[in-house]
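Before anything else, here is the set of structures, which you'll find just below.
What follows draws every value from the coordinates through simple rules; no lab data is involved. Bear in mind the structure is a predicted one, so any value in this text is a computation, not a measurement.
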Structure P
Amino acid sequence: MNVPEPVPVPIDVAVADDRARRKALRQELIKRRQSLDDTAKQRLQQALDHHLAILIARLDPVSIGFTWPYRGEYDARAVIRRWLAGDVSRWAALPVVGGKGEPMSFRRWNDATPMTTDRYGIPYPSVGAAVVPALLLIPCNGFDARGYRLGYGAGHYDRTLAALQPTPVAVGVAIEDGRLDDLRPHEHDLPMDWIITETGIAGPFGR
């Protein structure tokens, strides 16, 4: 997808227009992703599984944070389950969304973990201490060649990556339909360290 160059406008209007631009991009990309037929979704799932497993083996983290699939996003659970089964010292975690403007925290997850749902209807562990995963899988509605991602507009992951110590390795998970020429990142936007799509692995990007 090509993003047209903006027409110069006063700074206060430019901010509003850029929010509108991102919102329109986000809505279009989510709509197209959710409209994929089952065959296309299965092909994407299998290709992403393959590339994610390769990158995890390369980076060899002891812990991985990931997201429950939402609005047609990639479902990492099968890869995570196989990875957990390979070594009892490994652990996985899911995010817990806090109050408005707060970073997310993470709680350990496996198939036996009691779950509840957040205000978006997304499952997360109902109990457990906060942990910091070594690697985070972060969904991308869109992405560009420098590793910047288009999320949902709430800034959850930007705040979380800025707050977590030590900072996890950030792996954006996307599909090629969301590739953008230039997201035109804002000052607070943080690039991913890596991005995987159905066609392969890109990175590492500088942060």
Structure Q
Amino acid sequence: MTKVKICGLSEAVHVKAAVDAGADAIGFVFAPSARRITPEKAAELAADIPASVLKIGVFADAPPAEIRRIAETVPLDMIQYHGDETDEEIRAIGLPAMKSFSIRTVTDLEPAAGFAAWPLFDAPGIDHRGGSGRTFDWQLLEEAGFAGRPFVLAGGLDEGNVSEAIRRLRPMMVDVSSGVERNKRKDEQLIRAFIRRVKQTK
């Protein structure tokens, strides 16, 4: 079954809604973003997240010492790299990881083969890396043979299109942020509806 990550959370009520609805992972954004959170606030929220739910920190070209410090402070279970980090840099930091790739053409998929981290395929960002709320052409993943292989799918997902994405691509995890927001703020009803749709899709 495809797992689900709710990203960009910064309020306890939304963390609770996600956990209670069956989210497999919670994402805290430490990279430049409108959804950025302080390590202290993330640690406060993480205290109420059960051990069975992954706590994932999103970074973009952050210094290794900062990543390690925040990972220990929160604490985090996994790092999501959203910058220009190399496989060597990610390996040197030594924490469980996923690496984001912005997909415009099929050639954008090629670098993923050179990383030990889970690949996360996302639509290109507008103001920041990722988080645009737009989908990319999923057919590119199908053409490149990624359907059914281990990867995380992000970019413009919401309750209305996530079932199609899962049936077509069979990702190991789907990652949503703006798709569970109203007026740029997380919404408990949308969070619950998205998770329910993922869990019901076969």
Structure R
Amino acid sequence: MAGDPGLGACGWAGYGLFGMVEEVSEQQARAQMDTNFLGALNVTQAVLPILRGQGSGHIVQISSVGGVAAFPSLGLYHATKWALEGMTESLAQEVAAFGIKVTLVEPGGFGTDWAGASAAHAAPIDVYQPIQDALAAMAAETKSGDPKAVAAALLKVVDAEQLPLRVLFGAAPTHIVKNLYAERLRTWAHWEPVAVAADGD
């Protein structure tokens, strides 16, 4: 948890579950959702009466660039962060009238233990090994951000006059999201006639 709920800030990070969608067990999926999503929901619900009572506050949810984009071998992790993103966007609209602000922090890769001993791994299925090997090679070449710089960045966010609903942390997510949304917009535009036709006459 980031900050004292009595002062108006809370957050929840969770852990990574690595495994292709076919590899992940139901138990692993439920545990991932319990921690990464329901944990954040429980903390949020606990702090809201306090913030409403004081007429102000700022809830900071720790999401991920994986709450906007998705990559192989992290499908269930992404599911939890996409759930957090959807819940939090609704929450921001629900509590604005009470003077409560809400922000989703969407970090990229940082030099923490997220992919180390704190991570969980599904039992591998051999046919996916080439994808795993390619992901490992990419990870080895990817520069991680400095966790020490995150505190200063977070303080800039929470001290801002106009608080953002979403903010990316790290250089890599800024490139990922720009390219991703450009591609999504192109796809939606291409299929717009079909989308409109789906309304019927």
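When semi-axes √(5λ) of the Cα gyration tensor in Å, for residues 40-135 alone is computed for each of P, Q, R, which one produces 34, 12, 11? Label of the originating structure: R. One of P, Q, R was used to compute semi-axes √(5λ) of the Cα gyration tensor in Å, and the result was 23, 22, 15. Which label is that? Answer by label: Q.
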